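Structures are listed in the sections that come next.
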Structure P
Amino acid sequence: MLPLAQFKGFVNSNNLFTTNSKILAAVSGGMDSVLLANMLKAGRYNFAIAHCNFQLRGEEAVQDEAFCRLLAESLQVAFHEIRFNTENYASNNKISIQMAARELRYQWFENVRQQNGYDVIALAHHQNDTVETILLNLTRGTGIAGLHGIKTKNSHLVRPLLFMTRNEIAATIAANDIAYREDSSNASDKYARNKIRHQVVPALKELNPNLEQTVMSEAAYFGELEQLLAMQVKKLKDQVMCFDGDEVRMPISAAAELVPQQLLLSELLSPYGFMGSTVADIIASLQKHSGRIFISPTHRLILDRTDLIISPLTDNSVDRIKITEKTGTVNFGNYKLSLRQGTVMDIPSDSNIAVLDADKFQYPLTVRQWQKGDTFYPLGMKTRKKLSDFFVSQKVPLHKKSSIPLLVNGNGDIVWVCGYRISDRYKITASTKKISIFELTEL
């Protein structure tokens, strides 16, 4: 007999779905997912079957597909199927075959769910999957978030077989003479998960025959600990982090006073992609390396004079923009630069407005970014100054200097560091006859 009472009890106690729910069951044809489909049928739940053919195992995959179609017919439920060119997807996205298959199937499951009005997507993970996932996460170093294992319910994804072990599923399949397909790739130790399944778990079970139950209990504990930590980190985030658009600031003094420092700073920075050893390097640099830059896959963190400054990684490179005498307005990054001609009597006083001697221009002018080695003559100075030193004197954060437009004469002179300072060589004088007025506006 099927363990239907246990199945329903687990579903109800975890509030996974009801007999009125519309369920999409992911079925590969393997032992676990076939049992899931049979349990749903025996429990008189309203469900359909979804099957993915990743076209990675030739005829074997075609036979899996045919088997799942026949299973749906025998259980008298709707059948959804799709074939993926997984290898092309992996190559185009520069990811592993395993990651490609994961992304493809979950994207498709969610599309089918939305298009057909299914309430949940039922997956056939069991306790051994949780054990393997936690062990994998430990080897990869995912922190506390990797120790809660596989969640019973995560948004629309539900896992109603997490009360069973792999051996219990196999025994149930055998006792009820249920046909299923065996994936030949499961026998190979080519994949990390299979190595853990075939080599690590058996050794651990010699030490603890109840390994699955122990790990499930610990996973639940770590899940609650993670929730507690998340609540504390949220409070801390409100206290020490300041948000200004996409930019985040945290006082270095606040980061230095965190206790326990590594744990809390890791949790505060993890949403921005900073993990493990990188956080340790940031901590080591807090008091002695102003100006140091750390890069995550998604963000840049700069140790400024008083703050940690976090901003998204973006392609700040903007093509050079040419300006002629007839140009009215140009856009450069997040700025708009407007040009008009005026008279010597028309001299506004605003750091975002530059009044320059037009007779000294050699058109076309150029608007571009800062480049290493740039110099100019700041207003009031008769000697050349490195633009990088000028930015330091103006306390311009390192991550912002590349976004500041520079107005450059046709002869290569920087005539205006837009929004900051004009060049002394292009200021108006008593002999000036014609002026050009440039106005900078942030978009």
Structure Q
Amino acid sequence: MTPSPLDRDLLDAFVPEFEAEAVRLAMVRDASQAGRALDQLRAMAAALGAPSLAALVERTAQALDPLDWPALHAGAEALARQAIAIGAAGSDLPLPDSAAEAPPEPPPAEAPATLLDREMLEALAPEFAAGCARLAAAPDAVEAGRALDNLRAMAGAVGLASLLALLAPAAGLLDPYDAAALRDLAGRLAAQAERIVQAGADLPPQEEARPTEAPPLDPDLLAAFAPEFAAACQRLGAATEAAGAARAAEALRGMAGALGLDSLRTLLDALPLEPFAAAALPGHAAALAAQAQAIVAAGHDLPPPEAAPAGSRRRVLVVDDSAMMRRLVRETLALDADFEVVGEAADGVQALAAMARLAPDLTMLDIEMPELDGIGVLRRWALSGGGAVVIVSSAARPGSATAAEARRLGVAGIVGKPSGALSPDLRERQGVALLRTARRAAGLAVEAPR
């Protein structure tokens, strides 16, 4: 009997995510991580309604007990191939004869060059970027050491000598613990990994130009300045009348002047106070908060960012642990010419790092995520973050405790996922609501999507 055709839009979103999860299974070196990857693949196969994938997941899982890494990794490759074949055919397919009996034999160990193929590099990229974010956000030497070990394992698995060379001196930054140097290393590792993925091959690390720096500022003074300035930025962004905005701006000028921060005073001079434009304030407040965060991280004043032209597009960060959901949110936002997605994150730790690095005007945030959930992100963002946040989640239903907590922490809007955590019908059923909520949060006129 010929299998029933599968929904093409669902397949287009499903196949890349299933393939990426299969490649992740092929890269893990820990039995508990392999078990979690298999659980995710099992759930995705069930959601698609593909019996061949479900059967192949169960056969691959047999390699967990007793643990057989070659068979487990070979099964992961077979899962990726089967998902790609199903995507091309548009329907479920019988398993190949070799896969029906057991996972296929692993590729010969003497051909490591195949690890640098395009698919492997593209699978490595998000995992390595997440590891760099964890390193940059590590609170102590123990967490930084774990992040470094993970990064070394990934670079070694793919044979990327340039990344291993950058990682070689990192142990010296753990004792004594040098958080600033580790954040700098995380940035250089992430940039080098991006270059490698774009080139399709390993590349020598780039030499960094050392810019002329402003005089250093007292770290204790900066530490006291940061939360006060962030709170005043929040008040400025939330102001709905001219008097409140003027008071917040005056407080910000006083703090910037006390430290001699010319870049912040330049940004404050551009505030739309006369005539008063409330809709433009969140973007200006976000730019001020991002510049202050950059100054605190650098330890000295920095050149102000170039002013964005009037009517420029709102910069959006999309945060969800599902690659399929990130894609659906991104494609929905692409229907409106006033939005530009400038970054994505797969968990709360990555989200905070991306918010600090990109200073988006708007963050579309999921609630249920690994590492740090959306409420955890909101609690930190409420203290020092910039821009606006819209929740896109099935966990924040109207009237729920989660929705109430999100509102209390200052989110600009909440959009539900219509079919649970994985909602392939998001764009069709909630697309208009998502765009209207995003426009309102970004200070844009609420109008029909273009």
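Name the one structure among P, Q that helix-only ellipticity at 222 nm (-39500 (n - 2.57) for each DSSP H run of 4 or more, over all residues; to 500) of -19000 was derived from. The correct label is Q.
Taking 21.9 as the value of Kirkwood radius over Cα pairs in Å, for residues 5-260 alone derived from one of the structures shown (P, Q), identify that structure. Comparing all candidates, it corresponds to Q.
If Rg and Dmax of the Cα atoms in Å is computed to be 31.4, 102, which of P, Q is the source? So the calculation was done on P.
None of the figures in this text is laboratory data; all of them are computed from the coordinates on show. Not measured: the values here are computed from a predicted model.
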